[in-house]
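We did not get these values from a lab; they are worked out from the coordinates using the rules stated. Keep in mind the model is a prediction, meaning the values are calculated, not measured. Cβ atoms are built from the backbone, for glycine too; each structure is taken alone.
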Structure I
Amino acid sequence: MLKKIIGLTVGAAVYSAGIALFLDPHSLAPGGVGGIAIMLNRLAPFLATGTWILLLNIPLLIIGSIVFGRKFLLSTVYTTVISSLMVDVIARLMADQPRLTDNTMLAALAGGAGLSIGMGIVFRSGGTTGGMDIVVKLLRRKFRHLRTGAIFMAIDITVVLFTIPVMGGIEPALYAAVALVVASVLVDKVLYGAEGGTLFYIVTERPHEIAKRIMEEVDLGVTYLQGEGAYTGEPKRVLLCVARKQLSPKIRDIVKAEDSSAFLIVSPASEVLGEGFKAHEAEEL
């Protein structure tokens, strides 16, 4: 628990620094609740950006707790509150100091990197940054055919487009788009590797319980494979599951909690095509 709290806190700090030190000072809103909060701060500057982030998250957290349960709520509330406070604290500490850079492109690159690294640490610590994570999970429950990445991209692009009228021009939107691309690429490529994921084979006496928790808590599909013990001759159900690398610790924890004697095979999947991963593309003739 202590390790998880430290991980969530460090991740929230890096995430907040990306917003407070680089994105907010240059009026860059690269999608998500953070981007919306930066725009609202320009429209209603009597509330700080971090405060707007917290206010926007409150209704989402309430809905998330009702739909996904208390376990989901605890780590997400902690990360959301800490990151929101840190955004305002860092901004106040830097209020009388010159900006770290006057180059908007460098700010977009550094801000996008801060967001992605912070989110990566939070994900690996078993938490989420709230905000659009909750919105996407809710949409995925209702519309299972929609891909998670596509939903995130649609929301982020919409936020970036709104920066054109709010920030008074297309340049802030283009720089925000750069920050968005950097954040997306770093999360998927640098922190968690290239295209692909982690393949799990789980041999357990509690296949139904483990499958149910993976589907509900991690929002992943699970396939039953029919197996047979070579020594006992008894039929066994083997679980097959493929997950993105940042979700691997969560699956390990579920297996360990349900059946500490389960036989678990974990191996890298160099390329995964299908829902939640890379789309199938027709070969060029």
Structure II
Amino acid sequence: MKFVLSTSFSSVAHLTALAPVADETGWEAMSFSDHVVHPEEISTPYPYTEDGSRRWPAFTDWPDPWVVIGALAAITTRLRFTNNIYVLPMRNPFLVAKAISTAAVISNNRVTPAFGVGWSEDEFALMQQDFRSRGKRMDEMLEILPLLWSGDWVEYRGEHYQFAPLEMNPPPPGPIPIWIGGISDAAMKRAARSADGWVTDLQTSAEIITCIEKIRAWRADYGRDTPFEVMATPSDAWDIDGYRRLEDAGVTHILTMPWAFYHGETDQLAEKIDGLRRFADDVIAPMS
């Protein structure tokens, strides 16, 4: 079992202090959430709360994930970087490919992008990307990104994206694994069909295990037998026994915010560092 540090809702100014501590205390990776803007009013309800309200207040920091990853890669040596979740079809595929391949070069391939289709029609409109076609466009983008990362002449002819032969450099120093996030059947089928891993939202252990079983069945249907990773955020497992049960079911990574166990929902840097170190001693080291 590997542990990933969630940086959601954290002050950006804290990240350069947290990353070296995570790097030296056995954390596998840091993860970054993704919003470009925070509209005062939203036309589409947030899908992961019962009343459709967002989990965060206005004026929360939402740094650009790939700018932050590039910066933190330069001050760490082992720590990997991922997302929960990066909204792929809200972007241009060429700019995404360029940002991720650059971060991969700087970090010596310590990146695992985790993509989702997104939920905010308002942000899609502001980014001038079509919301209704986001699933189909994302499927094409998942084919385009590895082509662009090859560093060779490539071309593509799809329904939504077409381009004549071109090359994009520098390429990443090795293959970039891709995870897919989302708890809908469509998202999990996409992960089974086109990705190297799946990222849950807040779910119970039983719900996570059920989803893993479904993904395994779909992967068998698609003829895929390659290694597959699962990054889970369990809502009812907070100790070694709970994490072991999930590990036995196929969870490979736990995404967590460790200071919450010791100091609550703090934004004090000293308390965050203390929680990060204590969780490493209390959970990560024994599970290693």
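If you line up I, II by mean count of other Cβ atoms within 10 Å over residues 6-13, the top spot, with the largest value, goes to I.
Figure out for me which of the structures I, II the number 6, 26, 33, 20, 10, 4, 1, 0 belongs to, where P(r) over Cα pairs in 10 Å bins from 0, in percent was derived from the coordinates. Computed on structure I. Structures I, II were shown, and helix-only ellipticity at 222 nm (-39500 (n - 2.57) for each DSSP H run of 4 or more, over all residues; to 500) at -18500 was computed from I.
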